[in-house]
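Scrolling down, you'll hit the structures one after another.
Computed from the coordinates by the stated procedures, all read-outs in this text should not be read as laboratory data. A quick note: this is a predicted structure, and the numbers were derived from the prediction, not measured.
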Structure P
Amino acid sequence: MIAFAVRIALGLCLLVAPLAGAMAQQPTKKIKVAIPVAAIVFYPLFHAQANGFFAKEGLDVEIISTNGDGPDVDSLIAGSVAFTVSTPNRLFMAAEQGKPLLAIANMAQRMNIDCAMNKAVAEKLGITDATPLVERLKLMKGLTVAGTRPGAFTYLMLVEYARRVGLTPQKDLQIIGIGGTPSMLPALENGQIAVGCTGSPFMELATARGKAIRFTYNGAGQDPQFDDFLYEMVYALPETAQNTPDLARAFLRGLFAAVNDVVARPASDSLPGLKAQFSGVEDKMLMDILDATKPAYSKTGTVTKTAVDKAGKFLVDTGAIQKAASWETVAYNELLPK
């Protein structure tokens with residue numbers, strides 16, 4: 001009887017072992033995710049991929065930068081990426097056109113775009129670190145300033161800044177699109193533009209190189225209008241939420257597990273990953289930027305009504321849309337980790 005029991009136990013072990021192995025070795029699902037530019041605010045995505053947070057959810061995520069927002073959401077609409085993490089302008093534009101997209105999470109709830117000004121221009125205008133933001137904005141009159149591309153959030157922010165102080169874009173100042181950091185930085189330094197605006201580490205690199213000064217510091221909460229703001233949201237197609245909600249839930253679980261891990265750890269723990277994505281930037285600068293960015297991250301991803309309302313008003317004020325969609329029509333929090 002004992003020998004028989006042993007044989008049964010061994011048989012069960014042999015039966016269970018392949019099943020356990022199959023579960024442990026289940027194939028991962030490869031998906032693509034688009035972002036507008038390679039900026040440090042998007043670091044949790046890279047952290048999630050490199051440190052197994054997506055793998056734990058059965059996902060292998062390829063992150064694609066489109067060098068400005070617009071093409072990133074186009075790739076989602078075309079079906080070439082599963083999700084896009086980007087600014088909310090296309091969310092509201094699509095709603096206005098009757099082609100709704102969904103905000104299934106808000107990864108960064110504070111505007112994190114910052115601007116640098118050519119140092120020689122700043123000295124000529126008498127702008128220093130102590131000059132109030134409103135006075136700096138007034139002194140953009142007559143200048144050429146740049147975001148990444150026309151219609152991008154970097155561009156619209158400059159439109160909003162101009163209108164805030166009574167300047168008319170393309171009349172009192174020229175706003176152009178010039179691409180991301182690799183093209184914006186030399187354009188700023190050689191005087192092609194007086195002010196350039198995009199995500200970190202652009203502003204920090206520009207000032208560290210000695211030919212520019214900090215023009216804004218939204219990343220540190222300098223402008224309260226851009227707090228609790230729908231800034232870097234996760235876009236999904238309505239059919240994704242309806243037909244493959246488990247995929248969206250898996251992606252968001254991995255992403256926000258990474259967000260919380262980045263926020264909880266000292267920046268030095270993230271340094272290897274930061275250096276892998278932003279080569280050529282000094283270690284201390286990378287850690288300082290990440291520490292300054294941490295308060296912008298949402299730990300839960302909840303898309304709040306206030307954030308949607310602020311973003312909608314911003315887009316109406318800048319002329320990007322005529323009427324803002326409501327929170328009820330564009331926000332979809334049902335897929336967030338519980």
Structure Q
Amino acid sequence: MAYTAQLTLKGRIGGGQFGDVFEGACPVHGQVAVKVLKQNSGESPADWALRSKQLMHEAQKLKTAAHPNVVQVLQVLEDSTNNVVHLVAEFCNGGTVQDAYEKGPLTLPQVRKVITETCRGLEHIHSCGMIHRDIKPSNIMRHDHVCKIGDFGLVTDDLLLGYASADGYICHLAPEVFGDSTTYGITSAKTDVWALGMTVYRLLHGDGFYQQLLASKSPLDIRQMITNGGFSQWLDWLPHVPDAWRKFVRKALHDDTSQRFQTAHAMSQALAKLPIAPSWNCHFAPNKVTWSRKEGNRTVTVEWIIHSPRKHEWHAKRSGGGKRDVSVGGTPGKILLSREARAELEAFFANAS
């Protein structure tokens with residue numbers, strides 16, 4: 001246990017339902033990330049003793065998942081004095097995809113890169129006989145511009161619903177996870193596919209749009225929507241998201257598991273065929289959405305202004321390059337119904353080249 005004594009914890013760099021994450025240092029691996037797992041509020045000493053034993057056992061499997069797109073688990077250490085477990089992993093210097101997600105929608109090329117690399121990592125985890133169970137933007141790390149999937153193997157079927165609900169990610173649970181008295185908590189590679197599909201949807205839209213979408217929905221509401229079927233058909237879309245991407249997400253979120261992508265590899269193959277041009281930078285605000293992209297030395301800018309739920313307007317212009325501004329779509333000041341503005345915007349983006 002000399003290794004335990006030589007593990008040094010530095011500043012806190014993150015946290016979640018499982019515990020806080022600290023930057024650490026050890027003589028064997030140098031700079032590391034250390035997740036401190038401890039007894040939950042309301043968890044009995046007996047339950048924690050059982051869970052900590054399970055964590056120690058699971059860690060031996062986690063260490064076998066060595067892949068460029070998986071955060072390498074290096075060691076798991078039990079500190080019986082402080083009644084905690086230290087999960088020691090490689091340090092990722094680029095933070096998490098959650099950081100970018102909270103700033104707004106990612107571009108199509110950015111989403112494809114993140115999800116392609118995540119698919120590769122997930123495929124490897126599955127090949128090692130493990131299920132992730134907690135795929136979300138905050139569990140996709142970045143290290144030297146490479147995405148790595150982390151925090152796999154920590155959620156058990158018994159804990160899954162509680163963690164997802166408490167952490168605001170109940171929508172990442174496939175219908176079969178809820179199940180009934182005989183099928184409660186069934187997870188598989190296909191439930192990971194659902195969660196990754198939901199992650200794609202979030203990255204395409206950004207946190208602001210997503211929070212507005214679910215503003216009136218409780219975790220129970222979302223659970224009922226998922227278990228009743230057709231959850232993917234309820235999702236709203238920013239107008240610039242191409243139809244091919246929408247179909248991709250809907251397939252990942254299909255209620256029928258046989259109609260979903262069957263593997264992370266199949267998901268990656270389909271992803272490679274999706275269009276990533278034109279690539280729009282999108283800024284979302286509750287009453288105004290703005291898009292922009294470069295065309296040589298000119299910039300095309302699109303503004304969608306929401307005066308009220310029913311009154312919208314939009315316009316697009318090409319500017320810069322020492323030339324006068326040119327209107328390329330919509331009409332400033334012209335008020336449209338929501339459905340009219342959305343239909344015109346979708347047609348504009350679909351025909352943009």
Comparison of P, Q - label where Kirkwood radius over Cα pairs in Å is highest = Q
key: Structure from which 12 was derived, relative contact order in percent (Cα under 8 Å, 6 or more apart), options P, Q   = Q
